[in-house]
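Novice: Below you'll find the structures, each written out as C-alpha cells.
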Structure P
Amino acid sequence: MKTLLLNPMTSQAGNVVRDVLYGCWCKGNRIGGGTVPPFNLLVLTSLLHREGLEADFLDAQALQLGPEGVIGRLAAYGLVVMSTSTMSFTEDAEYLLNLKQARPGLRTAVFGSHPTFMPRFCLAHPGIDYVILHEPEETVLELVQALDSGRSTDAISGLGSRDTAGEPRIHEPRPFLKNLDWLPHPDVDLLPAGIHYFNPLVRRMPYMTTTTSKGCPGKCVFCTAPTFDGNIFRRQSLDHVMEQLRYFVSKGIKEIYFRDDTFFVDRKRDHAMCRAILDEKLDLTWIANARVNMIDEETIALARRAGCHTLKFGVESGSQDILDGIKKGYRLEEGLRVFAATRKHGVATHAHTMIGNPGDTLETVEMTINYVLALNPTTATFGICTPYPGTPLFEEVLKVAPEITDGSHTDLSKLHVEGLFNEYYCHVDKKQLPKLVRQAYRRFYMRPKYWVQCFRESLRTSHDVKRVALASTRLFEFIIQGKD
C-alpha cells in the first residue's frame, strides 16, 4: 500500500502557513503573503521511507494544484495523510471526502490540533477515517505498517477510529516521544522542483524550515502548544541538530527558519549550537522564536555572530494587566530591554500582537499599539484573539457559550481578521475589532520614519528589495483595501 502525505490547496487563500503542529496558522496579505515548506509532512514522509514503506509527498498548495489535480493522481494510493487545524478543518474534511468519493476504498487520516482536541467531532465527518492525537510520527508509522500488512488498527495508541457500528472510538493515549533524535531529517529533495517558498522574513534562498525541540514552557491561556505537547519541553541533542544543519548545507540550503514553539529555552545547548556553527564556519543564516523573559543580551549577541538575523517574539499586549491575565509571563519593561538589545546587536525583530484579548478595552488596545511603536520592531503583525480548542480560554468560553461547539466557526476566511466569541471576554465590540486591526497596521507601517529605517537596515541586496517590495505590496492591499 502506498501513502500520500498531502498539503492541500485551500480555496480561502493562495498562502496558508499550515506547518506547526499545534495549529497556530496564518494566511494572506496580513502576513505579507508568506509561505513555508510543510516540514512536518516531509519528516513523516522521510520516516516512512526510512522504515521501508512506500510514500509520496505532495505540496498541492505550493503547486496551486486543486482537488481535481490531486484526484487525478490518487490511483496509486491507499491512504492519504494530512494535517489540519481548527480554522481549516471544515474545508479539509470536505476536501478529503471528495477524494474518497473519487477513489472508493481510499482511507484518510488527519493529525494536528483539531484531531487532538476534538477527535469525536472529526470522526463524525465521513471524510475522516482516522484521527491522530498529539505528535503524529510514531502513530502514523504504526498506522501505515498495519494497513500495509492488512493488520487491525484497533491496538494502535494515539489513534482515533470508528467501531463496527460506525461510532467514534478513541484509543489509549500514546506516551510522548522522549528521544527526538529518532526522528529523521526532512528530505529536502521531496520538495517540488522549481518552487520557491516566499517569506518576507527570509533573506537568503533557498531556505528550509525545521524544529529542534517539542513543547513550550509558556502557560498562555490562548495558546494550544502547551497542551498539545503535554506541558513538557523536549529537545534534540546538539549532535543531532548539527548533523541536520550540515545536511541542509550539503543540499545548498542557505537559511533555516527554526519553527520550534520556543527556540531559546536551554541556554547551555543554545550557546553550544551557536559556538559549533561558528567553529565549523557553516554558511547559514537563521530565524527563530524567543520569549521575552527567556533570552538575554549575551545570547542575542552570540546568536547574531552565529548567523541569526531575526528573532520573533509573542508580544500580545501593551497592558501589564492584560499580559498577566493571559499568563504571558513577562513584564513590559523586559520587552523594552530585549528589543533594544536586539537592535544594538543588529538582529531584526518581529512582534506578534493580538487585539481583543481577555479584558481588553479601547484603552488597552491603544496601549498595545503604542507599546509596539515603542518597541520599534522590524516587522509586526496584529491579529484578533480567538478561542481555540485545547486552550484554557476556549474552555472558559465553552462554559458560557456552548454554541461554540468545536470552534470551527473560525475558518480560514475569518482567521485573525474577524472577532468570534470575543464578547464573552473582551470589552470591545467585536464588530470594531477588524477596524482596530487595520488601524494598528496603518499606524505601524504607514510612518515615514519606519520606511527610512527599513531602507537603511533591511535593503542590502537585490533580493532584499524584491522581498520587501512584494511583502509590502500585499500588506498594503490588506491595510488599504481590507483584502486578505
Structure Q
Amino acid sequence: MKHSILKISVISLIVILFSTGCKKDVNKATLVETDENGIAILTDDQVENIVKRSYQYVALYNVNNKFALTQGGWNTLVADTKLKDHTMTDIARPNNDSFYASALLDLRGEPIILDLPAFDSKYVSLMVTAYDHYVDVPKASRKGDFKKPEKILFYSDHTEGYNGESMPGVDVIYKTTGDFVSAIFRIMPHANEPERFKKIVETIGTIKIQTLSEYNGGEPKVAQEITFPEVGKTDMDVFENNLLEVMQFVFNHISFDTKDEMDKKVLEAYKPLGIIPNQKYNTDIKIDGRRFRSAAEDIQKDYLAKLNDPGLAQGMAPKMFKTKGLTDLETIITVSVIGPIGLPMEEAMYPSVTTVDGESMNAQYDYVIKMTKEELPPAQAFWSLTLYDKANGFFIPNDHKKYSVGENAGFQLNADGGIEIYVAAEKPEGVPEENWLPVNRKDEDIDIILRIYVPDLEKVKDWEAPKAEKL
C-alpha cells in the first residue's frame, strides 16, 4: 500500500491546499494593527484568549503528527506488543496498563477502512479524534462490540469522491471531524495471564488498514502531496515558533460548525490575524512568539495546579474527552494540558491521587497510598495507578521498569482485600514488589493518575479517590 508521506519543514512554508477552497485575500480592514516590526499589536487579554482557544488544536496537532513521524507517515498502523516504558515521550501521561494500536488516517484522497477483530479481553475500545481534540468512541467492549469481526469506514467533509454511501461488506460508515485523524485501539492485554496475553497479541496483529480502492481490489488513490508545519518538542515550542502557521493548517483540515459557540469564538479570535479556513497561510502578519509561549506556560501551570483540587476534577469528569457540544473550554484545556487523547467517563475515569496534607508530592519523600476492600476503585473492567514526573508527564526511569500498579502491571491485595501502594526510592521491607512505585531521590514534583476502566457510575457518586500520605 502506498502511504501519504509526512514531510516536516524546518522553516515556515506555504501550505499547499488540497481543495479548491477560497483563496481571496483577507479584507485588510479586518486585520489587527502591527508595530514597526510587523508584529501584531495585541492586549494581554487577547493573547490569553488566543492561547486558551488554541490549546486543544496545538496539543493534538503535536501529538498526532509526532506519532505519524514515529510510525512512518499517515495511513499507517502501529500496534503495541509490550507495555510502554520510560522511553515513551511522544505524549504526556501515557498509558502503561493497556496496549495501543494506533491508526493514523489521511482521509483527503479516499475513505479508509479498518478491520476490527474479536478480542478475548476484559476491555477494548476504538477512540477517534482529529486536530480539534473532540473525542468519540464508536466501538467499545462496554457496548458489546469486539465480540465478532467488523469493518468500519472513515471519511471526512473533504474526502474526494465520497459522501457517506454504504459499501457492501462494510458494517459501519463513520464521518470524522477532520482530514487527519487518529483512530486508537485500547486493549487490556492481561499481561499476568501468559496464554491469554499471547492470544491477544496475535489478535492485534490481525487489525488491518486499507483504502476503499484497495478494499475493492484496485490501487490506492494518492492524495495530493502536502507539507506539514513543524511540530514542537513540546506544545510551548509551537506557541513560540509557528503558532499561526500551525493554526492555518489546522483550520484547513477540520470541519467547523458556525452554530457551535466554541467554534465561533476560535474563528473570531484568529480572523484579525488573517487565519481563516480554506486560505493560504498569510506570512505578512507575525506575533511575538515569546509572549505567546509565556502565556501558554502560565496557563499550563494554572491548569496543572487543578490536579490538586479533586472536587474540581470530579465536576469536570462528565465533560472530559467528549464530542463537540458536550464539553466546554475549561475542560478541554485541562485535558489538553494534563494529557491529550483520553476516554470519556463512560469508558474510563482519571482521578488524581492527591496528598493528605494538600501539598504537591515530591521525589525527595516517600509516600503510601492505602485502600480498604471497600475503598478500591469501582471498576467494572479494571483499574490501575500510574506514577509520572509532574513537569513533563513522563514515566520516571528506573531499572525495575515499574511505572504502575494494577491488574496488568501486577498488584497484591492484603489479607483483608485492600491494598497499600508505596512510592519510594527503595522498596520498603516487607512490601510486595508489585505494590512499589520507584522514584529517583531528587527535588522533582511527581503526580499519580488513577485509571478506572468502565467505572460503575452509580458507585462513583459516593466513592472518593485515595490520598497519598507522606512517610
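Novice: P(r) over Cα pairs in 10 Å bins from 0, in percent, for residues 72-119 alone computed as 20, 44, 29, 6: which structure among P, Q?
Specialist: Derived from the structure labelled Q.
Novice: Ranked by relative contact order in percent (Cα under 8 Å, 6 or more apart), which of P, Q sits at the highest value?
Specialist: Sorting by relative contact order in percent (Cα under 8 Å, 6 or more apart) in descending order puts Q first.
Novice: Right, another one. When distance in nm of label points 7 Å out along Cα→Cβ at positions 112 and 240 is calculated for each of the structures P, Q, which structure yields the highest value?
Specialist: The maximum falls on structure Q.
Novice: Give the label, chosen from P, Q, of the structure having the highest value of FRET efficiency 1/(1 + (r/R0)^6) of positions 48 and 144 (r between Cβ atoms, R0 = 25 Å, to 0.05).
Specialist: P
Novice: When FRET efficiency 1/(1 + (r/R0)^6) of positions 224 and 384 (r between Cβ atoms, R0 = 30 Å, to 0.05) is compared over structures P, Q, which one is greatest?
Specialist: Top value of FRET efficiency 1/(1 + (r/R0)^6) of positions 224 and 384 (r between Cβ atoms, R0 = 30 Å, to 0.05), among P, Q, belongs to structure P.
Novice: Separate question: So helix-only ellipticity at 222 nm (-39500 (n - 2.57) for each DSSP H run of 4 or more, over all residues; to 500), computed for just one structure, reads -11000; which one of P, Q is that?
Specialist: Matching structure: P.
None of the figures in this text is laboratory data; all of them are computed from the coordinates on show. None of these values were measured; they are calculated from a predicted model. Cβ atoms are built from the backbone, for glycine too; each structure is taken alone.
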